[in-house]
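Below are structures written as C-alpha cells.
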Structure 1
Amino acid sequence: MTENKVLDTYFGDESFPVEWESEEEKELLWFYDDLHCPYPVTPMYASRGWWGPTLHYMYRRFGAPFGKEWIGKVINNYVYTAIVPRDPEEAAKIGPYYGFVMSTYAENFLEWWRNRYVPEIKRNFEYLDSFPVETATLPELMVYLEEALDIDERHFRLHWILNLAQFQASLDFGAVVGEVIGEVPTDLLQRVQISVEDRNWDALEGLWKLKEQVKADAHLKAIFERHDVARDIIPALEADEAGKAFMEDVREYAEEFGYKAIHSHAYYEKRWVEDITPIVETVKGYLVTDYDFHTQFNRTKEDHTKALEELRSLIPDSATEEDKQKFESALKLMLKMMPLTPDHHFYIDQGTSARTRLAFLAIGRHMTKMRLLDDPEDVFFLTYQQLRYYVANPKTKETPGGFDGQAIIRKNRRDFEKAWELRPPQWLGTVTHWALYQEPYKGLWGFPQKYEMMDEKAREPEDQVKGLPGASGLIEARARVVEDPEQFDQVKDGEVMVCIMTNPAWVVVFSKIAGVVTDTGGVLAHPAIVAREFGIPAVVGTMNATQRIKTGDLLRVNGNTGVVEILQRAQ
C-alpha cells in the first residue's frame with residue numbers, strides 16, 4: 001500500500017545516539033519539536049511534558065481518522081514527537097464521524113471558549129494564584145501540585161479541542177477557496193488569515209500605555225535614559241517616589257500579562273511575573289523608537305479589510321449564489337477562529353504552563369529551606385516520580401538508606417548541560433508516505449517541505465538561506481540574531497530578527513523589526529502568523545539561519561519565495 005511505503009530511515013548515530021524501546025517505536029516518524037522546545041528540556045518537563053494523555057484525548061474525542069495518538073519521546077534531553085496511525089479499517093469507520101461533528105465545533109467553539117472555557121480557566125487560575133504556598137507544609141504543597149497538574153491536563157484538553165477545531169476550519173476554508181475561486185496568491189490568503197482582536201494586541205497596548213506614561217513625565221523619562229535596565233533603571237525607579245508608583249503599574253501589568261517566558265513550555269525559564277526586567281526593557285525600547293500602538297493596529301486592521309475585499313473580488317462572475325454563500329460561510333468560520341490562536345497561547349501555553357512552573361518552584365523553595373535542595377530550581381532536575389520518592393523518603397545523615405535526590409540532580413544537570421553541545425536532527429525513525437504526506441499536523445513544523453529541502457540545504461550557496469515563505473513582502477535590512485530575552489533590548493528599529501523560534505512572549509519585538517527569519521516552524525506557526533499581523537516579511541523553517549547568519553549581516557528577506565540573501569557580511 002502507498003500509505004505504508006518506506007521513504008527513508010534514520011535511527012541515530014554516534015553524534016546523536018538513540019535508545020529505542022521497541023521495533024514498533026522505530027517504525028514511526030519522530031520529528032524534532034523545535035516549535036515548542038527548541039532547547040534541551042529538564043527531567044521534570046520530560047516527565048510532565050505537553051504530550052501524553054491530552055493528545056490521546058484529542059484523537060479519541062474527535063475520532064480523527066488521520067491518527068490514533070500523538071506521543072512524545074525525550075532523546076538526549078530534546079523533545080521528539082510522533083503521530084501513531086490508525087488501523088486503515090478503523091480509520092475508514094471513524095472518518096465519517098469526524099466529518100459529522102467538525103462543523104459544529106467550528107461554528108460554536110468561539111462562543112464556548114468565551115462563555116464557558118475562559119471563565120473556567122480563570123477560576124482555576126484564581127485558585128492556583130491564591131494558594132498560601134509560603135505557609136503550606138511540604139505534604140500540603142505536594143497535594144497542591146497534584147491539583148495544579150490536574151488543572152494543567154484539563155486546560156490542555158481544551159487546548160486540543162480548540163486547536164483541532166481551528167485547524168479544520170482553516171483547512172475547510174482553503175478547500176472552499178480552491179473550489180469557488182481557484183488558485184489564489186499565497187500572500188493574499190496570508191493577509192486574510194490573521195486576528196485583529198485578541199490578547200496579543202491587549203498585551204501590546206498595555207506596554208504602549210506604560211511607555212506613554214513615561215514619555216509624558218520628564219522625570220521618569222530622564223531615569224529611562226540610563227543605560228542598563230537591571231543595574232541602573234529599575235533601582236532608580238524603586239528609590240524614587242514617582243518611580244515607585246510607575247513600578248506598581250508595571251507589576252500590575254505583570255499580573256495580567258506576565259505569566260509567560262520566551263519558551264513557554266520549558267519549566268526552567270523565569271516568567272515575567274517573577275522578574276519584571278523584560279517589561280521595563282520593552283518600555284525602554286518603545287521609548288527609543290516612540291512606538292505607537294494605534295498606528296500599528298490600525299494599519300493591520302485596514303490591510304485586513306483590504307485583503308478581504310481583494311479576495312472577494314476574485315470570485316468569478318459565473319459563481320452561483322450557492323457557491324458565494326458557501327464561500328462566505330467558510331470565511332466567517334475561519335475568521336471566528338483566528339483569535340483563538342493567540343488567546344489559547346495566552347491562557348494555556350503561557351498562563352497554565354507558568355502556573356505549573358510556579359507550583360513546582362514553591363516546592364523547590366520549601367525543600368531548599370529543609371536543605372534537601374541547594375537551589376529551588378533544582379526541583380526541575382528531578383522527574384515527577386523522583387520528586388515524590390525524594391520528598392517522602394530523603395537520604396540524609398539520619399536516614400542514609402533514603403532516596404538520594406541530590407546525586408540524581410547532579411547527574412541530571414550534567415546531562416542537561418552536555419545536551420547543549422548537540423545538534424538534534426530534524427527527524428528520527430522511519431519516514432513513510434503516510435507520515436510525510438497524508439498526516440496533516442506536521443505542517444505546523446514545516447513538513448513535508450523541510451524534509452524535501454534537506455538535500456538542497458546541503459548544496460545551499462554561501463550567500464543564501466532557503467526556508468518557507470511565512471509572510472509576504474521583501475525587505476533589505478541588517479540582521480539581529482536573538483538567542484534569549486536578554487537580547488531583546490539590543491534589537492534596533494528596522495532590523496531583521498533571526499532566531500530559532502518565537503512564541504507570544506516575543507510579540508513585543510515584532511513592533512520594531514522589519515522582518516523575521518526562523519530556524520523552525522511552518523506557515524501556520526507563531527512567527528509566520530504574527531509577521532502577517534504586523535505586515536512584515538517572514539521566512540520560517542530554514543533549519544540553519546541562526547548558524548549561517550550573523551548580527552550585522554545585510555539581508556534581503558523575500559517572504560514571497562522563502563529565500564534570504566546575505567548581501568553583505570558584517571565587518
Structure 2
Amino acid sequence: MKKIPDPFTASIIQEHLIAAAEESFIRLGRSSQSPIIYEVLDYASALTDWKGDLIAQANGVPGFLGTLSFAVKAIIEKFGSPGLKPGDTFITNDPYSGGGNHLSDVALISPIFHQDAHESTLVAFSVNKAHWTEVGGMAAGSWTTDSTEIYQEGLQFPIIRLGRDYAIDPALEDLIAANVRTPERSLGDMYAGIAALRTGEERVKEIVFRHGVDLFLACVESILEKGEAAARLALKDLPKGTFTAEELMDDDGFSDEPVPIQVKVTITDDDFIADFTGSSPQVKGPINCTRTRLYSACRSIFKSVTDPAAPLNDGWFAPVRVVCPEGTVFTAVRPAPVSTYWETGAYAVDLIWRALFPLLPDRLTAGHSLSVCGTLISGKNDEGEQFILVEPQAGGWGAGADKDGESGLVVVGDGETYVMPVEVCENRYPLLVDQFAFDSTGKGRGKFRGGYGLVRDYRIDCDEALLTTTFGRHKFPPWGQAGGEEGSPNGVAVIPKGKEEPVLWKGKIARYPLQRGDIVRLITGTGGGYGDPRERDPEMIREDILDGFAEA
C-alpha cells in the first residue's frame with residue numbers, strides 16, 4: 001500500500017533537500033581552483049530522486065536548469081540501477097547525451113543508497129556541473145569561435161565511471177592530467193565537485209535515517225506531484241493561443257550570413273508547447289546547441305512567466321513540451337561544434353520571451369544584451385606560467401511597462417553568476433583594468449529606458465597574449481517595445497599600445513594576438529526601451545542627467 005505523507009513532513013523534507021543542495025553548492029565553490037567557479041559561480045548543484053528527476057537545486061546557472069537531471073538519467077540508462085553501487089562516481093560532459101552544454105561544463109554524479117540490516121536501497125543522486133577552465137582542445141581555455149567539430153574542443157567524457165568505493169581511478173586521473181594545459185587546476189575543480197557530491201550524499205542519508213526510507217521516498221514523490229500541480233495551476237493564468245517570433249543571430253563565426261531562427265508557442269490549459277521547426281540547420285561554427293540545452297532554455301522561460309520564486313523540481317516542468325527536428329542549430333548532432341553553445345541557448349529563451357512579451361508586459365521586459373559575451377585571454381606571464389582568463393560579462397536589461405531596465409546585470413542564461421572582480425583579474429592574471437564603467441550611449445530610449453551596458457578595459461601586462469571572444473547581438477541589438485528604441489550592440493575593440501583608435505571592432509574573435517600595453521575594450525549593450533521617449537517623466541530625465549547618463 002502506497003504511503004501517503006502528511007503535508008507538514010513533506011514540506012520539512014523538501015526544505016532539508018534544498019538546504020542540502022545549497023550546502024553542496026557552497027562546498028564546491030569554496031573548494032574549487034578556478035575563478036570562473038569560485039568568483040563567477042559558473043556551476044550548479046542539485047539532488048534528484050532515484051529515477052533521475054530533479055528534486056532540489058541550489059541557485060546557480062539557469063543555463064544548467066534541467067541538464068543535471070538529464071545527466072543522471074543518461075547514467076541510469078547506460079548502467080541500469082542494478083549496475084550502480086555505493087561509492088560510485090560518474091563523470092560526463094557529452095553535449096549530445098547527458099552533458100547538454102559544451103565540453104567545459106563537466107557533470108559529476110553519485111548515487112545515494114540507504115543501507116539497513118537487510119538491503120541497500122537507491123534513494124537519490126547527488127549531482128553537480130561546473131565550468132572547468134581547461135579540458136584540452138585546440139585552444140587554451142577549451143572554447144573558441146573557429147572550431148568546426150567537437151574533437152577540436154577538448155577531452156570528452158562519454159558517461160563513464162570515474163571511481164568506485166569512494167576512490168577515483170588513478171588511470172583516469174592521469175588521463176585527464178595529460179590532456180589539459182593546467183592539470184592542477186582542472187583536477188582541483190574535479191575534486192571540489194566530488195567533495196560537493198559527498199556533502200549531498202551525507203545530508204540525504206541523514207534525512208532518510210531520521211524519517212525512514214519509505215516515508216522519504218513517499219515525500220519525494222509528493223514533492224514532484226506538488227510541483228506539477230502548482231505549475232498546472234499557474235499555467236491556467238497564462239493567455240491561451242498560439243504566438244510566434246522570429247529573429248536573426250549574427251553569424252556562425254565563419255560566414256557573415258545571419259542565422260535565422262523562429263518559434264511557435266502554443267499555450268493550452270494543459271500544455272506549454274515551444275516549436276522551433278523552421279529554424280536554421282546546424283552550422284559550421286560552434287554556436288550550435290544540443291537538445292538538452294534547448295529543453296533547459298524552455299524550462300527557464302516557463303518558470304519565469306509562471307512562478308520564478310516557487311521551489312524548483314522536475315514536477316514543475318511536466319506541462320512543457322519542446323518540438324524541434326534533429327540537426328538544427330538548436331538540436332545539433334555529433335560531431336557538430338558546440339563550444340559557444342550559450343549564444344544559441346540564450347536566443348531560444350529570447351524567442352519565447354519575445355513571442356509572449358505583448359501578452360505578459362507585467363512579467364517580461366524588452367530585449368536585453370542577451371549574450372554571455374564570453375571572454376578568454378590566455379598566454380604566459382613574465383614568470384613563464386600559463387594563464388587562462390575565462391569570464392562572462394554583464395550588460396543592460398530592457399525596460400518594462402512601468403520601470404527602467406537594470407544596468408550592468410548578468411544575462412538570462414547566467415542567473416546567479418557574477419562578473420569577475422577587478423582585484424581578482426589584476427592579482428591572478430597579467431592584466432590591468434584601466435576602466436570599468438557604465439556605457440551610457442544614449443540608446444534604448446523610451447518612456448522607460450533600457451538599462452546601461454558596461455565598458456571594461458584590460459591592458460595587457462605580459463609580452464604576448466591571445467584574445468578570444470563571442471559577443472552575440474553585435475549586429476542585431478536588443479529590441480524595444482511599444483515605441484521604445486532598440487538598445488546598443490555588444491562588441492570588442494582592440495586598441496594598440498600608444499594609439500587612441502581601435503584597429504578592431506568585432507563580436508567573434510579567435511586567438512587574436514596581443515602585446516604588452518595593448519588595450520582590450522569590452523562593451524556590452526544597453527537594453528531596449530519601452531514606450532514613446534517623449535512621454536518620459538521629466539523627473540526621471542533630471543535623475544539621468546544628475547547621474548551622468550544624459551546631457552542637459
Structure 3
Amino acid sequence: MADDQKRSGVEQIKENSRKLRGSLADELARDSEKFDEADKNLLKFHGSYQQEDRDARKTRRGEGLGKFHLFMVRLKMPGGNLTAQQYLAMDDLAGRYANGTLRFTSRQGIQFHGILKRDLKAHIQAINAALLTTLGACGDVNRNVMACPAPVPGPREAMQQLAQAIADHLTPRSRAYHEIWLDSQPLPDSGTEEEPIYGNVYLPRKFKIGIGLPEDNCVDVFSQDLAFLADVQSGQVVGYDVLVGGGMGMTHSKPDTFPHLAKSICYVRPEQAVALSEAVVKLFRDHGNRADRKRARIKYVVHDWGVERFREVLARDYAGPLTPPKQLPVTGFDLHLGAHPMGLGRWFYGLRVENGRVKDEGPMRLRTALRTIAQRFGMPMRLTPMQDVLLMGLSLEQIAQVEEILDEHGVPRHVSPLRQHSMACPAIPTCGLAISESERMLPGLLDQLEAKLQELGLADERLGVRATGCPNGCVRPYQSDIGIVGRSGEKYVLYVGGRVQGDRLNFKLRDLVPRGEIVATLEPLLRRFKQERHAGESFGEFCTRLGPEAVVASVNG
C-alpha cells in the first residue's frame with residue numbers, strides 16, 4: 001500500500017469508510033438535497049450516483065439558486081436477467097420515484113434517473129423487495145458481469161451460469177448495504193468484517209467482466225477488464241481463453257490515457273474460471289495505480305508491464321501454472337433481434353430499444369407496450385449489450401400477439417442496420433462528466449446519416465455509430481465504424497476504422513467537428529467507400545485498409 005502522499009483522496013475516503021458505511025445512514029435521515037463529497041463517493045458502491053439537473057442550471061442561476069441535485073440508481077443484473085414480475089416492479093418505480101423512464105444500459109443493466117434524495121432509500125428498498133440489487137453496480141469493485149443473452153440451450157446457458165457464479169463470488173462482503181438500505185441490525189463488530197478479496201480500500205477503480213463466444217462477440221470481450229472467450233467443442237464449453245486489460249476511457253489532451261483492447265493471457269477449464277477471476281481482481285487490487293484515478297484501470301497495468309510480466313505475476317497470485325491461451329479468433333457478432341427458436345417449441349423475440357431508453361413519447365409508447373406485454377405473457381426477459389431486450393419462452397402465436405401490441409403502440413419492429421448497430425450514452429442533462437450531448441443528439445444525427453446512406457446506395461450496410469458525451473467511452477465508441485466523442489459543447493471528435501466485431505480500435509478522423517457538420521464531414525469518405533470498397537468489406541474495414549493518412553486526406557479534400 002502506498003503512503004498517504006501517493007494516494008488519491010478517494011483512496012483515503014474508502015479506507016476511512018468503515019467498509020463503505022461512512023455517514024450515509026445519517027445523511028439519508030437529514031433533510032437535505034445532497035451528500036457531502038466523501039459520502040458521494042461511497043454512494044457509488046451502493047449503486048447510485050449523485051448528479052445534477054443540468055437543464056435547470058441556467059434558470060436556477062438566474063433565480064439565485066444552487067444546483068438541483070438528483071440521483072441515478074443502477075441495477076446489477078448478471079447476464080441481464082429479470083422476470084416479468086421484476087420488470088413490472090421496475091416500471092412501477094420509474095413512475096413512482098424516477099423520471100418516468102427506464103434505461104437499459106450497455107452492460108445489460110437498468111438505470112433510473114431523476115430520483116430525489118428523500119426517495120432514494122425507499123427506491124432501493126423496493127428494488128430489493130423485487131429480489132434485485134444495486135450493490136456493486138457502481139464503485140471500485142466488480143461491476144455487472146456480462147454474458148451473451150441469447151437463451152439457447154448449450155454453451156450460452158453455461159456462460160450465463162458462470163456470469164452469476166462470478167458475480168456472487170466477487171460481491172463485497174460488507175454488511176453496510178443491508179444496514180443502510182434494508183434496515184438490517186448492525187453486528188457488534190460492524191465495520192470490521194473482512195473483505196477477503198477487496199481488502200480495506202477495495203479496488204483502485206471499477207472492474208468489468210464479460211463472457212463471450214468467438215462467433216458471437218456481442219459482449220465485446222476486448223473492451224472488458226477481464227473476459228472469458230468460450231472454447232466450444234461438440235456443443236459444450238470445454239474451456240475459456242482469458243483476456244485482460246480492455247477499457248475505453250481516456251482523457252482529452254492527456255496522451256498517457258488511451259483506449260486499450262484486452263490481451264490474451266491464459267486458458268482455463270470452466271471449473272477454474274471463478275478462481276482465476278479472483279486472482280486477477282487481487283492482482284489489480286495490489287498493483288493498480290492508486291495515485292492517479294485517470295490511470296487506475298487494469299489496462300494500464302497490462303500495458304505498462306507487458307503481457308509476459310502480467311502473466312508471471314498472475315501465476316504467483318493464482319498459485320499455479322497458467323496454461324497458454326489458444327488465441328481463439330473472434331469472427332462474428334449477433335444482435336439477437338427478431339424471432340429465434342430456443343428449443344422445446346419455445347421462441348425468443350429481440351426488440352430494438354433506441355439508446356436503451358424505455359419511455360412513452362408522442363405516438364411511440366414503448367414503455368406502455370413493454371408493460372402490456374409483460375402483464376399479458378409473464379415471460380422472462382434478458383437485456384442485451386446493445387441496450388435491447390429479449391422476450392423469452394414465447395410461442396409463435398404469442399410472438400404474433402407481441403408484434404400486434406408493438407404496432408398498436410407505435411413501436412417500430414424493423415429499423416435500419418445503422419440504427420440497429422448504434423448506441424449513445426445518457427450524457428447531458430444527468431451525467432456530470434458530459435461535455436456534449438449524446439443520447440439526445442444521436443437520433444437526429446442518424447436521421448441525417450440514414451438519408452445520406454440512402455442517397456449513396458448504402459442503406460443496407462451494417463455500419464455502427466457510437467456516441468458519447470465525453471471521452472470516458474461508456475458505450476465503447478473507440479471500436480465502432482464511426483465513433484463520435486464529445487469535445488467541447490456542440491463540437492465532437494470523429495473516429496473511424498473499427499467494426500462491429502469489436503476486435504480493433506478506430507482512429508481519429510477529425511477533431512472539433514461541429515454537430516451540424518458531422519455528416520458532411522463523413523460524406524467524402526462514404527463516397528470513396530462506395531467506389532473503392534472490396535467485396536464484403538465493411539466501412540470500418542475499408543478505413544483501416546486505407547490507413548489514417550489517406551482517410552484524413554479524403555475528408556480534408
Structure (1, 2, 3) behind the derived value 5.9 of distance in nm of label points 7 Å out along Cα→Cβ at positions 284 and 316: 1
Which of 1, 2, 3 leads on mean projected area of the Cα convex hull in nm², for residues 204-427 alone, largest value: 1
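Laboratory data are not the source of any read-out in this text; all were calculated from the coordinates shown. In this text, all values refer to a predicted model and were calculated from it rather than measured experimentally. Cβ atoms are built from the backbone, for glycine too; each structure is taken alone.
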